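Some structures to go through are shown next.
Coordinate-derived values only; no laboratory data. Just so you know, these numbers come straight off a predicted model, no measurement behind them. Cβ atoms are built from the backbone, for glycine too; each structure is taken alone.
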Structure P
Amino acid sequence: MTALPPGSCGLAFRREHADDVLAGGHGVPFFELITESCMGEGGRPTFFLDRIARDTPVALHGVSLSVGSAEPPSRTYLRKLKELVRRVEPAVVSDHLCFSSLGGRSSHALLPLPFTEEAVRVVARKVRLVQDLLGRRILLENVSSYLRHAVAELTEPEFVSAVLEEADCGLLLDVNNLYVNCRNHGLSPFEYLDAIPPSRVELIHLAGHEDHGDFVVDTHDRDVAEPVWWIYRLALRRFGPVPSVLERDGRIPPFERLAREARRAEAIARREAAGGCVGRAALGGAVPGGVDEMWF
């Protein structure tokens, strides 16, 4: 298993960029691959996986573990996951802090959980089972949401932190999802980040969103917005030079354009990963894009 370089920014691999990636010489320090797309036997996905894993470190990012479902995980899925992890030796194995299946059927959506102590126990029990099976710690990603559950005993950052501690797992901090939820639910990014134990944050996601004025949608189909870059700076100063991944799922631009955006993330990491407490004064004033007026 190869550790990801501190402060580096990898790319989420998409088939539109296969030729650019396989040609080599791209300078991308690592690639994130969708776990489920790598579970087949043979074919183009396996070919891509083998070639990429041969040349660069790999992070596996799943969408089907459904750690928030009360039912036990699929034995078939866990078997395939264990075989894949043993074969690839990825630097990171991650999934989402959500539920996505019920009664053995997938919703094909990353549905947010109620922020309750019971939900913390359900998630932690399943995550510990998966980690014991794999013999390693996994990461969970905070997900975007657009409605609130009627029952909530904890705030979102309290819930995320409780899961991390109870399950003894790591966090894949998606700063775009954090921004989306802060905008949609009136949360403070400072309070959110302050609630997260620094030792748990092992990877950061960067992505774009669609701003509708009174609500924001996580779309992954455009460049990272300026307010999200500022939250990225906040995260780096609190958690140190954590490696990051730039994701793009729609309106895929040329490879070099994404690589250039990833290099921007690395440049920010070099300047801003100083650690310690963060406030507006440390950032040199107000956060752009109206965020300051909304949150502070």
Structure Q
Amino acid sequence: MTEQTLKQKIIVIVGPTASGKTSLAVSLGKDLKGEVISADSRQIYKYLDIGTAKITPEEMMGVPHHLIDNVLPEDTYTVTDWVSDTERLIAEIYARGNVPIIAGGTFLYIDTLLGKKVPARVPPNTELRAALEKKTNAELFALLKEKDPERARAIDKDNPRRLVRALEIIDALGEVPKVTHSDSPYDACIIGLAHDTETLKERIFTRLDERIDAGLVEETKNVLEKYVSEDRLNEIGLEYRIALEYIKRELSEEVMRKKLREKVWQYAKRQLTWLKKMENVHWHNPKEYGEILSEVRGFLGR
């Protein structure tokens, strides 16, 4: 028996936003007696439903889901928190005789769980942060692009918190952090969902329109009034940032929809850039469910 066969087997589903990860996870969960662990950095937060395209109880179709609606939006939930919670949940799911299925678009979480890590244990530098926070997002992004073009390609250039943190890490380490690998305790079957460019764009734009029509603006107002500051809302995600611009009458509804399409498509392209570097991904068209199920059953030895 090899070392690999002694590892716990997990299913991982990746793909860009709107590629169908959630529905595939539910289908596999029903057919394989699985439980889904969300790898989404925003769906962990309560009250952020429409803007994060959070799965509804009806859409879960009886398949247990974890790490959704666990944390208040004013609190911070880190990759370290997620890995710790996920390792605990995998053990509990195995103890119940079920299959752990990890699905989501926060690929840093997945990479870290599977042993691919970037050393970034850098304490906050208040003086540097104060200086950086005086710069615009464009200035921060230009600075990051100069110091670390690779990190710049994968980052949300409209998120000042992430831009500042990336520059803070680079400043502290004196060089661009190097990716390291450690042995993962899991044997992962990674299923990637692939669409042609036009199909993916259409799926993204259709889902955005549905989210706006479902009440994205109203949800943004509610979260802002009851739970978080504007600064915190801006950190949480671009959908809420742009909806806030509309609420403040800085954008018309037409321009809001157009800007959301542009920004979410840019985000999807950054996800695709990250996915190209992810190792051992088995790519499928989401319509090939029979092939996906057969591959996963073979991996599980069923």
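Comparing distance in nm of label points 7 Å out along Cα→Cβ at positions 6 and 238 across P, Q, which is largest? Write down the numbers at each step before the final one.
Details: P: 2.0; Q: 4.5.
Once distance in nm of label points 7 Å out along Cα→Cβ at positions 6 and 238 is worked out for each structure, Q has the highest.
A value of 127 was derived for volume of the Cα convex hull per residue in Å³; which structure in P, Q was it taken from? Working shown, then result.
Numbers: P: 127; Q: 139.
Answer for the origin of the read-out: P.
So if we calculate mean projected area of the Cα convex hull in nm², for residues 198-245 alone for every structure here (P, Q), which label has the highest result? Mind showing how you got there, number by number?
Details: P: 3.8; Q: 3.5.
That would be structure P.
With distance in nm of label points 7 Å out along Cα→Cβ at positions 22 and 182 as the yardstick, tell me which of P, Q scores highest. Each step should come with its number before you reach the end.
Working: P: 4.1; Q: 3.3.
Looking at the calculated values, the largest one is P.
Suppose relative contact order in percent (Cα under 8 Å, 6 or more apart) works out to 27; of P, Q, which structure was it derived from? Don't skip to the answer; put the middle values down first.
Working: P: 18; Q: 27.
It must be structure Q, since only it matches.
To test your reading of the models, identify which of P, Q gives -12500 for helix-only ellipticity at 222 nm (-39500 (n - 2.57) for each DSSP H run of 4 or more, over all residues; to 500) when calculated.
Details: P: -12500; Q: -16500.
Value -12500 for helix-only ellipticity at 222 nm (-39500 (n - 2.57) for each DSSP H run of 4 or more, over all residues; to 500) corresponds to P out of P, Q.
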